[in-house]
Structure 1
Amino acid sequence: MTQPDPLSATFNALADPTRRAILARLASGAASVTELAEPFAMSLPAVSKHLKVLERAGLIARGRQAQWRPCRLAPEPLKQAAGWLEDYRRFWDESLDRLADYLGQLQERESGDDG
């Protein structure tokens, strides 16, 4: 089975609201699996499965400090996804600006025809 490209893995990981909530929590600092599981009505193994998806996508990294195994945010894949989305945002902004200009020209013509 082939591995998805990094951008696909990122968007796949972000598709789940639980994983997005985990990332939001990790944005404020490292946390253990137990700490990450607290707000969810699910088992630790279920949370661990979500963490594995995030880890495979490169969105989190796991460490080891004595008995504590903290998870931390790894923001590079998010930066790459934001860059990809930015190209499309720019396209739509420019398209909408052109549409607004065109509509303004039409309104000016209509105003000129009334006078």
Structure 2
Amino acid sequence: MKNRTSRREYQSDALRSLHSAMEGLHKVGAIDKATMRGFDVSCLTSVDALDADSIREIRERAAMSQALFAKVLNVTASVVSKWERGEKKPSGPSLKLLTLANKRGVEAIL
């Protein structure tokens, strides 16, 4: 079975290690499910609000067209265009992916 921690994006290596230790405590019953769930949220990469210029910069750093960037994010090119013009704001999973791409590079979400 693959370790759950290897599929997550953490705020830091220290939090990755600490989270792994907490998972061990949860496995042996030392902490309950609700506590573990709260700890999960606090260790994972936080979502940032991104303006139109920031979204364009993320895409341009990755040297991608709007169409290709849209495929990576699983949205339409029209949506990416509207984000970059400030007509719409990303939310939910799209905002999380954009935040990860901003902090770790687009390679982190491929």
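Just so it is clear, none of the values below were taken in a lab; they were calculated from the coordinates. Nothing here was measured: the structure is a model prediction, and the numbers come from that model. Cβ atoms are built from the backbone, for glycine too; each structure is taken alone.
Looking at FRET efficiency 1/(1 + (r/R0)^6) of positions 39 and 79 (r between Cβ atoms, R0 = 35 Å, to 0.05) over structures 1, 2, structure 1 comes out largest. Each of the structures 1, 2 was assessed by distance in nm of label points 7 Å out along Cα→Cβ at positions 47 and 71; the largest value belongs to 2. Quick check: 1.21 is what I get for Rg/Rh (Cα atoms, Kirkwood Rh), for residues 31-86 alone, calculated from one of 1, 2. Which structure matches? Going through each structure in turn, the value belongs to 2.
Identify the structure, out of 1, 2, from whose coordinates helix-only ellipticity at 222 nm (-39500 (n - 2.57) for each DSSP H run of 4 or more, over all residues; to 500) was calculated to give -18000. Matching structure: 2. Here P(r) over Cα pairs in 5 Å bins from 0, in percent was derived from just one of the structures 1, 2, and that gives 2, 11, 20, 20, 13, 11, 10, 7, 4, 1, 0; the source is 2.
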